[in-house]
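Visitor: Below you'll find a set of structures to go through.
Derivation of every value follows stated rules applied to the coordinates shown; laboratory data play no part. Because the structure is predicted, anything quoted here is derived from the model rather than measured. Cβ atoms are built from the backbone, for glycine too; each structure is taken alone.
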Structure I
Amino acid sequence: MAASPTPHDLDPTPTAGPASAGRSKTPRADALREALASRVVVADGAMGTMLQAADPSLEDFQQLEGCNEVLNVTRPDIVASVHEAYLAVGVDCVETNTFGANHAALAEYDIADRVEELSEAGARVAREVADTFTRDTGRQRWVLGAMGPGTKLPTLGHVEYRTLRDAYQRNAEGLLAGGADALLVETTQDLLQTKAAVLGARRALEAAGLSVPVICSVTVETTGTMLLGSEIGAALTALEPLGVDMIGLNCATGPAEMSEHLRYLARHSRIPLSCMPNAGLPELTADGARYPLTPGELADAQESFVAEYGLSLVGGCCGTTPEHLRQVV
């Protein structure tokens, strides 16, 4: 087990300000920033369940069953079909199929050296589909580069902080090379892991000389805190100084359980907010987990959150489908 990091091991907190300050901008990223500042931008919903529904073979997974990110190189057609399904119902942006394209998750399949490759491939698939819809509809569609939490918590000594940060930098470099318009650090459970991801993203942006939004979405459990016990106020205090462009919530619960945490963010955050809930709390059935929230109920909840908390970015997480997002749109 890796030793827990000491203050000497950690990056100094950067000067507050946009994660993209002082770097060259791109027209798409500028347009995304303008959209987020002027209206509600709608993202997509669940990816994993839709990939599973396509029933990829063991060969498609390169014998690494369950490693969805491998499909970015072996079956880009399956991944593209998911993006197409969401864009067809009118969402503004899609997330890359790179939730597990990080050091911890890929190390479990003994392919940690493929972080950048699979990240870039996932971004390229999403970019191609988004560009096709932009061209065919005359309406700009964007790609959010997904950076998931992995399975190792640095606060508990599961992984060294610098190892995690450097791997997230490779994750972000791949996403940027593939054409991502923003970097979405999502489903974060450990504030030290979150910091590693955000600072890895910033390093990638600096190295590339690019300016795209960095969005951070934390996960608050049914206990009312993040997995390691941090409350939403602690998360905001820790993340705002890192210069992220947006903060929000995703996963673990449905919208009902997120309301009080969004209320806190709306009152205290100096940056825009996002919300991507699950389709309710999963219910175990004979056929597996079932998410009870209907498309109409998700749309009503997001409409209420936008009105009450001023959200800038909305979407869905586990259990949500293109039909859920059709009604949100």
Structure II
Amino acid sequence: MSVGLLREFLQNSDDAKASTQEFVLDSRTHPSDRLFRPELAGTQGPALLACNDALFSPSDWEAVQRPHESSKIADTNKIGKYGVGFRSCYHVTDNPQILSGSALAIFDPHHEFTTTGGAQYDFVEEASQYEDQLSGFDFFLQGNHSESSPNTIVRLPLRTTAGALTSRIKGEVVEASKIRKIFQSFVEEELGIALLFLTSVTSIKIWEVDDNGSRCLAEANLIKRDQMPVQESGSETMSTYVAEVGASRGGHYTSQAWRVFSASFLRREAAELLSNRLGYDVAPALEKQKLHPNVAFAVPLDLALLEQNKGRLYTFLPLPLSTGFPCH
């Protein structure tokens, strides 16, 4: 379990055309008297929540029910794999919960309260009977349980000691301190650069909530400016813009501007060139792995930062691989 968990959420939010992503560590224990099922009482404790401002589509609902495969595998416009990516949630919990629109889905892989591995409810229709079930989402719902939400909220109740003893998925207790460490690593290493190559998400906020209230631990926002018209040259398409990333952490604000250059090529031509070089047809592998004939790099405009910068490789989001170059 690492920062990769947050990257999975960011990928899926970007694919959903969301513009905002928020992560919350809620260390509170919520009431458990009025739940959809009494077996869910153990999921009312501390949790990690991820929220974006886009709604789940029917294909998204289908994908998370089949976490062993990706419904987006053939869609080259999407960078993540909602089904496969959703599997990462099980590092944290045995009972993921997803609220989107008026639907609340609760997963039950151990078949403790269902025979189908989970259940979906219309929480707006049933809110008055099951108020406590929704209390874990109230950081975003603000107690409004009578209307559909414009967001998608994923809630991952942290695996408890009791849950780890009986889990057939992972026998590891997940303390709130582990999530704090993931937040800390993300803020220190990726907060200021995570948005550079995403196509839709332009804002990230990280929160912690406890019995004393909530506080924003960090946030980042990206603004594109000086965007030049797309230029086409044969089979190549090129564009450039300045990405200004403002980041706030611990009361300290920084702003950094990057010149981003990007180019894309026809998939067919790229496949032919690679096939000729490697001696076999690479097209099926490119499609299966969703490899795009696109390349982009971001150069810091501050010369001092140019010398300090340690370039990272990306697949839209940063990988833990350094290039040694002064750009990403």
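Visitor: Tell me which of I, II gives -13500 when you compute helix-only ellipticity at 222 nm (-39500 (n - 2.57) for each DSSP H run of 4 or more, over all residues; to 500). List each step's numbers first, then the result.
Guide: On the way: I: -13500; II: -6500.
So the calculation was done on I.
Visitor: Just checking, which of I, II has the largest value of Cα Rg over 2.2 N^0.38 Å, for residues 271-318 alone?
Guide: On the way: I: 1.32; II: 1.68.
When Cα Rg over 2.2 N^0.38 Å, for residues 271-318 alone is computed for each of I, II, structure II gives the biggest number.
Visitor: Give the label, chosen from I, II, of the structure having the highest value of distance in nm of label points 7 Å out along Cα→Cβ at positions 167 and 263. Walk me through the numbers on the way to the answer.
Guide: Details: I: 3.8; II: 4.6.
When distance in nm of label points 7 Å out along Cα→Cβ at positions 167 and 263 is calculated for I, II, structure II comes out on top.
Visitor: From I, II, which structure was semi-axes √(5λ) of the Cα gyration tensor in Å = 37, 24, 18 calculated on? Walk me through the intermediate numbers first.
Guide: On the way: I: 25, 24, 22; II: 37, 24, 18.
It must be structure II, since only it matches.
Visitor: Which structure, out of I, II, was mean count of other Cβ atoms within 10 Å over residues 119-126 calculated from, if the result is 28.1?
Guide: Only one of I, II returns 28.1 for mean count of other Cβ atoms within 10 Å over residues 119-126, namely I.
Visitor: I, II: which one has semi-axes √(5λ) of the Cα gyration tensor in Å, for residues 223-310 alone, as calculated, at 34, 16, 12? Write out the running numbers ahead of the final one.
Guide: Working: I: 25, 16, 10; II: 34, 16, 12.
Computing semi-axes √(5λ) of the Cα gyration tensor in Å, for residues 223-310 alone on every structure in I, II gives 34, 16, 12 only for II.
Visitor: Of the structures labelled I, II, one was used to calculate relative contact order in percent (Cα under 8 Å, 6 or more apart), giving 21. Name it. Intermediate results must be reported in sequence, preceding the final value.
Guide: Working: I: 21; II: 16.
The structure behind it is I.
Visitor: Can you tell which of I, II yields 0.45 when FRET efficiency 1/(1 + (r/R0)^6) of positions 175 and 303 (r between Cβ atoms, R0 = 30 Å, to 0.05) is derived from it?
Guide: Numbers: I: 0.45; II: 0.10.
This figure was derived from I.
Visitor: For which of the structures I, II does the calculation of FRET efficiency 1/(1 + (r/R0)^6) of positions 95 and 199 (r between Cβ atoms, R0 = 25 Å, to 0.05) return 0.75?
Guide: Working: I: 0.75; II: 0.20.
It traces back to I.
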